1. Supply the structure label, taken from I, II, corresponding to mean count of other Cβ atoms within 10 Å over residues 204-211 with the calculated value 20.1.
2. One of I, II was used to compute distance in nm of label points 7 Å out along Cα→Cβ at positions 68 and 316, and the answer was 4.7. Which one was it?
3. Identify which of structures I, II gives the largest calculated value of mean count of other Cβ atoms within 10 Å over residues 92-99.
4. Matching task: 13 is the computed value of percent of Cα pairs over 42 Å apart. Pick the structure from I, II.
5. If you rank structures I, II by mean count of other Cβ atoms within 10 Å over residues 220-227, which sits at the top with the largest value?
6. For the read-out mean count of other Cβ atoms within 10 Å over residues 332-339, a value of 20.4 was computed from one structure; give its label from I, II.
7. Identify the structure, out of I, II, from whose coordinates distance in nm of label points 7 Å out along Cα→Cβ at positions 108 and 188 was calculated to give 4.4.
8. With helix-only ellipticity at 222 nm (-39500 (n - 2.57) for each DSSP H run of 4 or more, over all residues; to 500) derived from the coordinates and found to be -15000, which of I, II does the value describe?
Structure I
Amino acid sequence: MLKYGSIELYLQFIGNIKNMRIALVTDGIFPYVIGGMQKHSYYLCKYLTRLGVEVDLYHTNMSKFDIQKLELFTEEEKSKINSIVINFPQLNKVPGHYLRASYRYSLEIFKVFKNRPPVDFIYCKGFAGWKLAQEKTENKLDIPLAINFHGYEMFQPPPNFRSRIEQYLLFRGPVKYICNAANYVISYGAKIDDVILSIPVSKSKIISIPTGIEESWVNQKIRPTEAVKRFLFIGRYERRKGIQELSAAIEKLKSSNVEFHFIGPIPKEKQLKDTRVKYYGSISNQEEIRSIVQTTDVLVCPSYSEGMPNVIMEAMASGLAVIATNVGAVNLLVGADNGYLMELSELHQLEQILERINNLDALSIDKMKKNSVEKIKQQFLWTNIARIHLDFFQKAIENGHQKINKYKLNAE
């Protein structure tokens, strides 16, 4: 929560942002494109408009929903959104196709951007801001620009040799170029700061702002832990998510007093034939996901690389303990008070960790669950995170091209 010192200063702050207009440049927002970056973009847009900011939203559609309706925004929120829909290029799937398509997408965004009314600030997500960053390097863009690659996974430890080759040959060069062209590079904090510094990016450019979750996710009545402990995994079948390690650990686990629930598109041939395991497949309905999450006890997130996962925050807000690897900004969310934080070198011990949690008494697990909810309520609600963003935008606009040296968010 921001410390303004007095109500007068707070009202002055709100007055200064009434006429603020920003460009939010994305490769999609939830639910039109599914992913952590897209969900962050959706919430950022939603809560900025609630604070009176006008948002030029550059996005695309990869779903069955009618993007013109902006279904998940209220009428009041939509009155502050200028929705600019750009088709994402579809190229032949040969090596590097995603990067080429992303650059073309950024070109189409810039063609529209340069002919629209001016904005005060540009906030770009990933490669969608590529061309805008390029314009920055040629001194043709006289507007503060921030870039956010969220987990910066291409600079985190890869899960296998193939991922390492893709990171080095394809992604690292463009990401380094874009980050150094921007005025500011957004970080979630914790280990993400170190990842960005390793790119390398000047420390003075890095702005650390955590992500958040809607208050509606907060579960006021936590489900008591029962004799059968229920573990949960949410995610797609992707190597960096550590699902192979989790499946191997489940096969080795002898206890019959456990259940494992998987939400996400797990291929049939990769599913375990085990009566203790249930696969739900892909679910897009948030209420359905929430109802499943709230029937479980412990989220397992054994990823090799992450930013600040929405699935962990949603699980914590729902009243779950968490087992996760200490990557990205995960250690801001998970600790000994609400779960178990593993180092990557400990992933082979996942079976023992699951066994350890399973052997805990119900009261100990319930305490972890309550701590999860309290941590979310105190530190990671979007009502507060949006104000932190606005504080940063305001300072960046006031400083123009000058960097906010050693910028510290006055938050708690």
Structure II
Amino acid sequence: MILVFVLVLAVVLAILGTAHWYVWRRLVRDTTAPGSPWRRAGTVVFVAGPVLAVGALAGEQAGLPHAAARVVAWPGYLWLALLLYLFLGVVAGEVVRPLLSRWLASRRDGVRAGVNASGEMVSAGMSGGVAGGTGDDGRDGGNGSAAGGAPEGVPAKVLSRRVFVSRIAGGAAAAAALGTVGAGAFGVLNGPSVKRITVPLAKLPRSAHGLRIAVVSDVHLGPILGADFCRRVVDTINGTQPDLIAVVGDLIDGDVADLAGSVEPLRGLRSRMGTFFVTGNHEYISGVEPWVAKVRELGMQPMRNTRVELPGFDLAGVDDIAGEDDGAGPDFGAALGDRDPSRASVLLSHQPVTIHQAVEHGVDLQLSGHTHGGQMWPGNYIAELANPTNAGLERYGDTQLYVSRGAGAWGPPVRVGAPSDITVVELASRQA
């Protein structure tokens, strides 16, 4: 087992190292002169970035104090997000670079043709400038007059076409990556939006028609998202005036002692029928028993493989499948085995993959999270491969599954193409 872990770690580090080298080469080496301050500064960034990223990923697991982990987490996680989009931008630039180079070469040839036809200089700046440099060797061009007889006042040293193209492609990639990460971080820190859907349930009585469940998942309070963010989430939930609040896992990332202040605003959640909580995989990473006790103390009702009968329907909840590593995990028999099948049922289960067990036990609606909707494009494609439903509402036989994209973010506080949400699920009776 240790050998497998070491091998996987080695592969991951090799991939990250290669990605860093490739992006550094395109953005720093190919655009700067050897020994220049710009090359030294860029190299420092590409060394410090991965060091901070490793510190962010391993900080708390290695016993780093929470305050120190917060300092490292911000730049470390943001660097990981930035690296992803720098890499994608540089790869896209590989298509643009030869097209731009050929266009510049055609401009140069056109200028030379003008000179030959008229017997006089058409554009001294072009013939002795960017397009008329020494070629594609990546070094500075020669004297302007040697390249095309540039008049006095034209710089003696000019960029080669290769360096010019590299700077254009690299600058565009950097600008796109910074803009994408900046917008994605603003979206997370600004708090989740409210999404509303109506779900008809065949067995729901007329008396429960219109009941509103506020579904919140994957808040991930931790080194980055703290008390202020938690308060924003609570205010958003309370603003929907729900009948019931369902917290479907991954509420936190860290120990109870470190995050006691961050979760304190959850005490202010308000709904007519109460707040119900099920564990996610990150509760098991962070210490499930202390966190279950904490959420109970905050006024939530943990649903650990159990069920409550509410007016018009049964509400059940199961532990996350991460608990199976400790001999626990979801127990659908305990939560659903002896219930009245004529009553409508809603199941809280963190991971969408449990939908198949929900179908077997006749659940009408399962509410889940876990996927983050992929969080950062193109992560949605990976999430779609790993989960039966990545986000939204889908039907599996007689059971419907709704997957929230989550209210927060794990790792980089950035979302791209997968906006955070708190969903108000309004139950509808077909008898109404």
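1. This value belongs to structure I.
2. Attributed to the structure labelled II.
3. Across I, II, mean count of other Cβ atoms within 10 Å over residues 92-99 peaks for II.
4. Details: I: 13; II: 33.
The read-out comes from structure I.
5. Evaluating mean count of other Cβ atoms within 10 Å over residues 220-227 on every structure, the highest lands on II.
6. The correct label is I.
7. Details: I: 2.9; II: 4.4.
Attributed to the structure labelled II.
8. It traces back to II.
Every read-out reported here was derived from the displayed coordinates using simple, explicitly stated rules and does not represent laboratory data. No experiment lies behind these values; they were computed from the predicted model shown. Cβ atoms are built from the backbone, for glycine too; each structure is taken alone.
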